[in-house]
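Nothing in this text is a laboratory measurement; each read-out follows from the coordinates by a stated rule. Not measured: the values here are computed from a predicted model. Cβ atoms are built from the backbone, for glycine too; each structure is taken alone.
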Structure P
């Protein structure tokens, strides 16, 4: 099968969606499919071999200029090549820039308006390049924020268009009301342009059906998958301090402060023995005061020596970090549709404790690799973590189940085959295969 995946770069951040898209594309290639992974905005950053194209469309500099300077909406393309070059965009992607909420809202509207928006030139550049490539059977969009591409892609390439659903509600809910309302209206207006949607969890399929109005029968569920190479269990010894870990983006909605409060309760009220709280993950400039506040709070509680923030980790560092944990928890305040970090922890035989919302219950029901607590409740989280500290046999059993469960249900090889099943069904239904068209 010939597949074009469009994926959205996230500058200097290891992005769960980028990692998911890259791992899936690489595995589909390994299984014999012809795949192009096409980045937009910035080059993608992954902790595995990056299989995306070098060229980036809708480059961050170009879209900014075209959004706010009308002259650049008609400027010659040779001029765009200066700031669309991989070298310039790679340099830009090394920096984390605080983004004006107004800019995010206006840019979102322009993208969703498609060829009728300020970024029409960028749409035409992408379509023109795609028409120089072998015709695909399917083009896959990374989320509904790019659904404005669906109709132009179908018209230009005559292929099926699929759109993944993987967490865009958090971004949309962060927009000002004016932009959020118009964005949702535009997304709903484009639903008919997409042949089928793929959600990364049952929870998110149901949620997005109601949130955006996608008919539920039009959504297929294909769970996340990870490349398991290098993920192994490393036995913990009894003389090591009980180590609780956090591995995710460091931001208020991800709940590091909730985990720190649960840790305080464990050490000061529950009688937890020698322990450590280890955290790692990307942090944006605007969230650095949040981490600083947490560190000051831990110092005031006399726990500063037990808390460590390890920063951004590459793949090898990430695996070593996870293998050194007794348990992992990322107690997000919002209903997370993915939870890639859970799969990574369980792949190392580390049990997890997560809030009872979003995709977490279905992931843990499928793998058996962890326990649930009440959302935004440090006391409930502390109780569950304490039960694992008290019962080493339970911790060991949950770790074993998670280790086996991830391999049974979330290996990227299985997810790739399921993806092809969905793609093949939609191509068969629409009759838009590249081979049938003689491409």
Structure Q
């Protein structure tokens, strides 16, 4: 069902770029303005100039971030900063990262996914809503570069770990291509060129559907670009593939910060007390421990500037029927914590419209940044969530439903800039 292909990847020339950690970045949608500035300063060749270039007040149709990205890409290629592998390859990708108090390891690979034919969208299942603005941005970049700078993130289901065995066997006698430290994460890549190993990988993966973990906007843009080009270009997209049944697969929660609410903290508590049992904690660590230890199905954390941290435990379970009566979706979708927060709290109790949600709600997975934003007065209140479960996401995807934007954060993300793919060559 999913047709993957090796390709001649474009990557940084180790003779010109000694330290890859200076030139890579995360995907565009998790980079803040401060981080963008950091990556700009890290190296004149940092991939941020391609992935998420700066905007300037004098930009116009002939001079803008997308055109600058194309010029950087062209110059780095002609100057030998970027080189292209000579053989069609699949890139085995290992990530070591902190998971709680210990380190975990996840093994996957990067290859091309064919968008048409057997790799059509019927075998690919998204789970998250998309919005026009990010898609317009990524389409303009794709059109200008004619290349994929960062991989999409797909999950396959391999209970017997056949693909992992093939990957481990393939890299046993293969030299390491890249070894990059990025914060507390370690990213290592091997280039696999042996046709027999590649064929075995392709055969195993072709049997099952794929689930999009990260890159919903870019996937829809890839389909739109292919349609616009009438399959002359952009028939494949570069992607990272990992096993959704891997015990090291990690989903982090994305919290919500809200501003523009009428009334004070006491009035907010009064509105929420009809739904939840409220319990105060003096520290955020105490709140988080209570959220993780409780056996209750639906709990949230809440914080208002100058007040104690509050645990919200759903007590009025009949209120769930409000969602059932107004939304015709699967039970799994209706019972997600993020659904309950958006539908029962934001819309029905706080009166936030879809427009207000877009204008007055910020999504952030970093709890410390959330608390700091509230203490600075940028936002009034923060709502903290527990992570969704992979089986919930899988069921929702198979039901062809979408959860609200920024409901899942698969960690760690594949780095941008380790390997790139240019449309006009490199596929065999």
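Structural remarks
- When distance in nm of label points 7 Å out along Cα→Cβ at positions 111 and 399 is computed for each of P, Q, the one that comes out at 4.0 is P.
- For 61 (percent of Cα pairs over 21 Å apart, for residues 47-206 alone, calculated) the corresponding structure among P, Q: Q
- Looking across P, Q, the calculation of relative contact order in percent (Cα under 8 Å, 6 or more apart) that yields 15 traces back to P.
- Computed -9000 for helix-only ellipticity at 222 nm (-39500 (n - 2.57) for each DSSP H run of 4 or more, over all residues; to 500) - originating structure among P, Q: Q
- Top of P, Q by FRET efficiency 1/(1 + (r/R0)^6) of positions 359 and 375 (r between Cβ atoms, R0 = 25 Å, to 0.05), largest first: P
- Comparison across structures P, Q (criterion: distance in nm of label points 7 Å out along Cα→Cβ at positions 135 and 215) gives the highest value for P.
- Top of P, Q by distance in nm of label points 7 Å out along Cα→Cβ at positions 159 and 407, largest first: P
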